[in-house]
Structures are given as C-alpha cells and as structure tokens.
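Every read-out reported here was derived from the displayed coordinates using simple, explicitly stated rules and does not represent laboratory data. Source: prediction; values computed, not measured. Cβ atoms are built from the backbone, for glycine too; each structure is taken alone.
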Structure I
Amino acid sequence: MSSRKGTSATAPGKQDLEAMSEFRYQLRQFLRFSEEITHAEGVTPLQYQLLLHVRGFPGRQWASVGELAERLQAAPNGTAALVSRCEAAGLVVRVPDGLDRRQVQVHLTTKGERCLLKLVALHKSEIESFGWVFGPARRK
C-alpha cells in the first residue's frame with residue numbers, strides 16, 4: 001500500500017468526513033460479515049485471505065511466501081507461520097520450485113480449494129453490494 005503524505009492542500013470538509021465515515025462503516029460491516037462466515041467454515045479470516053491470495057495470484061495457481069507476505073501486508077516470518085498453520089490444517093502444501101530450490105511455492109490442496117470456493121461465493125454476493133468492486137470493467 002502506498003502512503004500519500006501531503007497530497008491534499010485543503011482541509012477535508014463535512015461531506016468528506018461523512019463520506020469517509022460511511023466508507024469505514026461499510027468496510028467494517030463487510031469485515032464483520034467475513035469474520036463470521038470464515039469462522040463458521042472453520043478457518044480464520046487470515047487463513048481465508050491466504051487461500052484467496054494463493055489461488056488469486058495473477059497468472060498462476062500458486063504464490064511464494066514472499067508474495068503472500070506482500071499481499072497480506074505482513075512480515076515474511078509471520079506469513080511463513082500462517083502457511084505452516086494452513087498446511088497443518090490440510091489447506092495448502094509447500095512445493096519446492098523446480099528452477100530455484102531456494103523458492104517454495106504454496107499451492108492449495110483439494111480441501112483448501114473447496115473451502116476457498118465456498119467462502120468466495122458467500123463473499124462475492126456481499127461484495128457486489130459495493131458495486132465498484134465487481135463493476136463492468138472488472139467482469140470478464
């Protein structure tokens with residue numbers, strides 16, 4: 001995530017504050033919804049996010065721990081521990097890279113794929129209420 005220091009020359013007005021408040025309120029409602037459905041499926045919200053980023057990584061069906069750390073905005077060692085917890089739960093598997101043995105690919109297992117697809121379907125209907133997330137430019 002990029003930081004935007006000093007990009008606004010004018011102080012925010014009342015409409016800006018109301019819009020920001022509404023955005024944060026809707027975001028929190030969505031996050032609460034997400035927390036509830038992921039826990040009901042037996043995973044944590046962070047585990048769900050990891051599964052989503054593994055399968056949703058652009059151009060391929062896997063991601064490295066470093067790439068996942070970036071997507072999660074987390075430290076690599078914390079992400080590696082999360083991968084280990086997901087691996088112990090049978091959701092992902094580590095696969096050594098065929099070209100670079102220092103690199104490890106994280107792949108979803110069949111169980112992880114089933115869990116992810118179920119949760120994505122539930123999230124997608126909720127997210128569509130935001131309109132701008134899955135608008136015409138994003139649909140394919």
Structure II
Amino acid sequence: MINFAKIRLIVVGKIKKTWIREGINIYLKRLPKLVIQEIKDSTPIKEGEQILSMLKSRDYLIILTEEGQQYTTIDFTNFLNQINSHNVVFVIGGAEGISQKLKQQASLQLSLSPMTFPHEVARLLLIEQLYRAKTILQGSNYHKF
C-alpha cells in the first residue's frame with residue numbers, strides 16, 4: 001500500500017483563501033504523514049533551483065503541469081502504488097509556471113485536468129486525490145460518493 005510517509009509536496013506560495021486552507025486541513029488530518037513544504041514565490045528559474053536543491057537522489061519527482069499525463073483516479077492510485085519503493089515528491093509551481101530545467105528533471109509530468117487552476121486549488125485537488133487513493137486501497141466507501 002502507498003506509504004504516505006514517503007510523499008512530500010513542494011509547493012510555491014502560501015494558501016491565502018480561507019476556504020481552500022480549511023479544505024486542505026481536513027484532508028491533512030486524514031493524511032497525517034503527508035509532508036508539505038512551501039517555498040516563497042519568485043521566478044520559475046529561482047523556484048526551480050530551490051526545489052532541485054531540496055531533492056534527494058531517491059526522490060521520484062512528479063511536477064504538475066497542464067500538458068502532463070492525465071490519469072483516472074483508479075489509474076492514479078495504481079500508479080502511486082507501483083512507485084511505492086521511492087520517495088515521491090510532487091511539485092506545484094507558482095503563477096508563472098515551472099522552469100524548463102525542473103521539467104527535465106521530473107520523472108513524470110502530471111496534469112490534474114486539461115483546465116487551468118490556481119495553484120491553491122491544484123494543491124487542494126491533489127491532496128484530495130491522494131486521500132482518495134488511500135481510501136481506495138483500504139477498501140473504503142469514500143471513493144463511491
């Protein structure tokens with residue numbers, strides 16, 4: 001099963017909208033081992049350099065981009081379950097996007113949707129999908145809502 005102690009989110013910027021912060025906090029209570037590291041808004045190049053400096057050699061880097069691979073929830077769950085032996089790091093960039101260098105270092109570019117979302121909403125959606133993946137693997141009814 002997915003080891004959430006091995007999953008980190010590196011995200012650019014802070015959550016400013018109260019309703020998004022509240023939603024994220026609900027899921028973080030359900031995923032207490034999930035680690036979120038926030039970095040300050042800057043330029044994509046500076047953000048990319050900082051993110052790369054935070055990575056370890058065994059990290060499986062997944063960046064969220066509009067042009068990335070799309071999965072159904074079940075396929076996403078199966079994918080996460082297969083890479084369980086690695087430390088998985090998701091990156092959500094800032095408003096200006098993600099540097100080319102960071103994209104080149106990624107093991108996977110992931111898209112939550114062909115639509116564009118503010119990075120705060122993308123963070124909430126990703127965390128919800130991580131929780132959903134956990135409940136699917138546990139056989140919970142949450143996914144059936």
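With respect to relative contact order in percent (Cα under 8 Å, 6 or more apart), the largest value across structures I, II is given by II. I have -18000 for helix-only ellipticity at 222 nm (-39500 (n - 2.57) for each DSSP H run of 4 or more, over all residues; to 500), calculated from one of the structures I, II. Which structure is it? Source structure for this number: I.
Of the structures I, II, report the one carrying the highest value of mean count of other Cβ atoms within 10 Å over residues 66-73. Max of mean count of other Cβ atoms within 10 Å over residues 66-73: I. If percent of Cα pairs over 21 Å apart is calculated from each of I, II, which structure is the one that comes out at 54? It was calculated from structure I. From I, II, which structure was distance in nm of label points 7 Å out along Cα→Cβ at positions 98 and 130 = 3.6 calculated on? Working through the options, I get structure I. Taking distance in nm of label points 7 Å out along Cα→Cβ at positions 10 and 26 as the criterion, the top-ranked structure out of I, II is II, with the highest value. Could you tell me which structure in I, II was used to calculate distance in nm of label points 7 Å out along Cα→Cβ at positions 50 and 82 as 0.8? Structure I accounts for this read-out.
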